[in-house]
1. Using the calculated result 1.03 for Rg/Rh (Cα atoms, Kirkwood Rh), for residues 51-138 alone, pick out the matching structure from I, II.
2. A value of 3.2 was computed for distance in nm of label points 7 Å out along Cα→Cβ at positions 35 and 163; which of I, II is the source structure?
3. Any idea which of I, II comes out highest on mean count of other Cβ atoms within 10 Å over residues 19-26?
4. Taking 2.2 as the value of distance in nm of label points 7 Å out along Cα→Cβ at positions 75 and 91 derived from one of the structures shown (I, II), identify that structure.
5. Using Cα Rg over 2.2 N^0.38 Å for the comparison, can you identify which of I, II gives the largest number?
6. Relative contact order in percent (Cα under 8 Å, 6 or more apart) was computed and gave 25; which structure, I, II, did it come from?
7. For helix-only ellipticity at 222 nm (-39500 (n - 2.57) for each DSSP H run of 4 or more, over all residues; to 500), the calculated result is -11500, so let me know which of I, II that is.
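FYI, it's all coordinate maths here, none of it is from the lab. What you see is a predicted model; the values in this text were computed from it and never measured. Cβ atoms are built from the backbone, for glycine too; each structure is taken alone.
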Structure I
Amino acid sequence: MKRQLDWLLRSSGCKVLLEDEHLLVLAKPANLLVLPDRFNKALANLYSILIEELGKIYIVHRIDKETSGVIIFAKTAEAHAELNRQFENREVEKIYHAIVEGTPSADKGAIELYLSENAQGTMRVDRKGKEAVTQYSVRERFQGYALVEAKPKTGRLHQIRVHLKAIGMPLLCDKLYGNGIGFFLSQIKPGYKSAGEEKPLLQRTALHASSLTFKHPIDGKEVTLIAELPKDMNSVLKYLRKFRA
């Protein structure tokens with residue numbers, strides 16, 4: 001990797017998980033766009049950083065701006081075509097972790113609710129929409145909250161967020177499908193006293209793309225890449241374990 005690109009990625013909070021002549025796989029931080037914003041082209045985004053330094057890069061899939069975690073780019077048309085085929089044929093295993101509000105009624109299950117897009121660019125459950133399937137399991141339970149693992153089998157926009165909300169588990173701090181309010185320690189700590197203005201432990205959608213498993217587009221070997229849970233979500237879990245276990 002070019003020294004300048006390495007510096008730019010590190011400065012933006014990205015970590016390189018895998019790089020070879022065909023692929024570049026990154027752990028993306030929250031609040032960094034994958035593609036340029038439609039209305040403000042000046043906003044930092046991964047595609048512009050990569051295209052500026054590499055000259056050519058191919059988008060394989062996307063994750064939302066506020067979502068942290070694993071994302072793949074292809075360096076060649078051949079790799080791009082094969083990875084697209086794997087995603088379209090549902091051969092890629094995607095694992096996400098989410099902190100949700102509510103009390104899950106089951107420890108695991110499959111959500112099969114068709115989705116369609118609203119005029120505003122958000123999604124809704126719609127029996128006339130497109131097929132969407134999400135498998136989930138509850139990793140930890142707390143009083144009023146839970147840590148959930150989600151495996152989307154389809155790739156609809158905002159799928160995990162809409163599906164979990166539909167079964168009574170909106171994602172923490174989700175501005176589109178939840179209450180959109182930052183998560184503060186004072187919400188869960190008994191007798192909390194602040195020495196000044198309290199800062200939220202989390203103020204973005206609590207969703208993290210934890211891992212991707214796919215076959216390397218050239219040699220066919222299975223690859224699993226993992227991005228560690230970020231600091232803000234770990235901080236929330238730390239205090240939930242302490243005060244809401």
Structure II
Amino acid sequence: MRALALAAGLAAAASPAAACRVALALALDVSASVDSGEYRLQLDGLAAALNAPAVQAALFSGGGPVAVAVYEWSGWEDQRLLLDWTLVTGPDVLAGITARLVSTGRERMSDSTALGQAMLAGGALLGRAPGCLRQVLDVSGDGKNNDGPDPDMLDGDPGLLGVTVNALVIGNDGRRPGDLRAVEIGELARYFETSVIRGPGAFVEVALGFADYERAMTRKLVRELAPAAMSALE
């Protein structure tokens with residue numbers, strides 16, 4: 001099993017618990033429904049979102065740094081760690097993270113969509129995160145689970161206790177007529193709302209397609225990195 005096979009990368013710095021305000025694990029869908037162009041839009045879109053002025057303002061707004069980790073997922077045995085836990089203590093660290101993302105190439109994984117297993121992998125990853133005030137798992141996906149445990153079977157799983165799970169739902173890139181496309185995106189968003197997200201202030205963000213991923217991820221990160229009370233209020 002390649003569960004979160006370690007990628008050589010930026011190491012998380014040791015830090016007192018109070019110094020870290022959010023541990024944010026970003027899970028990226030690379031199943032068969034994601035083609036090579038969409039893969040690139042997703043990785044580059046995440047890098048661009050992290051560099052967005054509004055996200056940088058949220059990252060460096062004070063109150064302690066944010067710890068970030070990034071992994072890809074598809075089938076039951078397929079999760080790949082792209083970035084291990086890294087405390088984003090300044091613009092130079094952020095630049096290293098985004099450079100790693102844009103230079104990452106795709107590796108072959110299975111075609112299935114093991115969304116529940118991806119969540120369990122995120123919980124395990126957060127289990128060894130730096131001590132932070134909040135733990136957030138950010139799951140991007142463009143389809144429903146078809147391999148392994150269903151997400152709605154994970155209520156009470158010890159690895160996800162205390163974790164807020166948010167989702168970024170990705171619709172088709174204009175491959176359907178307008179009305180049908182809107183119906184499909186709405187139906188998928190409802191699936192993520194009822195089966196995937198959980199925890200205080202959990203929410204779903206929607207990208208109309210992979211070309212819209214950067215905009216949606218930017219909006220999502222700003223909300224996730226806001227103070228906990230403000231996120232819950234939204």
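1. Numbers: I: 1.03; II: 1.00.
Derived from the structure labelled I.
2. The structure behind it is II.
3. Answer by largest value of mean count of other Cβ atoms within 10 Å over residues 19-26: II.
4. Numbers: I: 2.2; II: 4.5.
Only structure I yields this read-out.
5. I
6. The correct label is II.
7. Comparing all candidates, it corresponds to II.
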